[in-house]
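Where a number appears in this text, it was derived from the coordinates with a stated rule and is not lab data. All values reported here derive from a predicted model rather than from experimental measurement. Cβ atoms are built from the backbone, for glycine too; each structure is taken alone.
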Structure I
Amino acid sequence: MQGAVAMAGPPLIVLILASSWTAARCRATLSLFFLLLGTASLVIGVWRGVVTRECVVIAACGLPGLLLGQILGAYLFVRIDAQKYRTISILSVAATGILVTIKGLVPYF
């Protein structure tokens, strides 16, 4: 899916959250998937010469936000029930899809 339409995340998130897996298993599976996908993208990008010094600086600037999000997510995850976790996750995917669609359509208006 990543190569075909450049969006591996949302379909996989919806598929996994629709399963009968526990919330912890869903979260762990998605975390591993995105770690592997990100690592593969980075390795291929470096190998193909696409990753520049500017890319590394931008990524480094985003690292504190990533770490804060991980810490906040871990803190909240143990404090909400599985149904709320699934609802929040699905709503996040839907909101992101709506925003991306709007952003993509804006140049045409």
Structure II
Amino acid sequence: MKLEGTVTSVSPSKTLTCHIGGFRAPYNALVTATPSLNGNTLQVRADHTPEVQLSADVLKLFDGATHIPLSTFVATMEPSATSVQIANNYAAGMFTVKQISAN
């Protein structure tokens, strides 16, 4: 996952560089996000092409299981303690299933 931009809520504004993923001991930023299907069944077969509509709450990167203030965030571009915290944040609820179309 890569996120780049500018943090404008601080003065002066600062560059935001956030590249998450990978593994280098002891930091493992490889996570699996498993959003709930909300009790629905997703059937995949040769004559059936379902679609899943996902939503991502980007703020959960920094305010999920671990709060990481953007005002003090230092860029991360390799596996580190901070990148593991951010990865755990998005695995813990950044993605939600909005709709499943059975087709």
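Given that FRET efficiency 1/(1 + (r/R0)^6) of positions 16 and 40 (r between Cβ atoms, R0 = 25 Å, to 0.05), derived from a single structure, equals 0.10, which label among I, II identifies that structure? Corresponding structure: II.
Quick check: 38 is what I get for relative contact order in percent (Cα under 8 Å, 6 or more apart), calculated from one of I, II. Which structure matches? Going through each structure in turn, the value belongs to II. Structures I, II were shown, and log10 I(q)/I(0) by the Debye sum over Cα atoms at q = 0.12, 0.15, 0.22 Å⁻¹ at -0.51, -0.71, -1.10 was computed from II. Each of I, II could give helix-only ellipticity at 222 nm (-39500 (n - 2.57) for each DSSP H run of 4 or more, over all residues; to 500), but the derived value -3000 comes from II.
Ranked on FRET efficiency 1/(1 + (r/R0)^6) of positions 8 and 48 (r between Cβ atoms, R0 = 41 Å, to 0.05), which label among I, II comes first with the largest value? Present the calculation step by step, with values, prior to reporting the outcome.
Values: I: 1.00; II: 0.35.
Across I, II, FRET efficiency 1/(1 + (r/R0)^6) of positions 8 and 48 (r between Cβ atoms, R0 = 41 Å, to 0.05) peaks for I.
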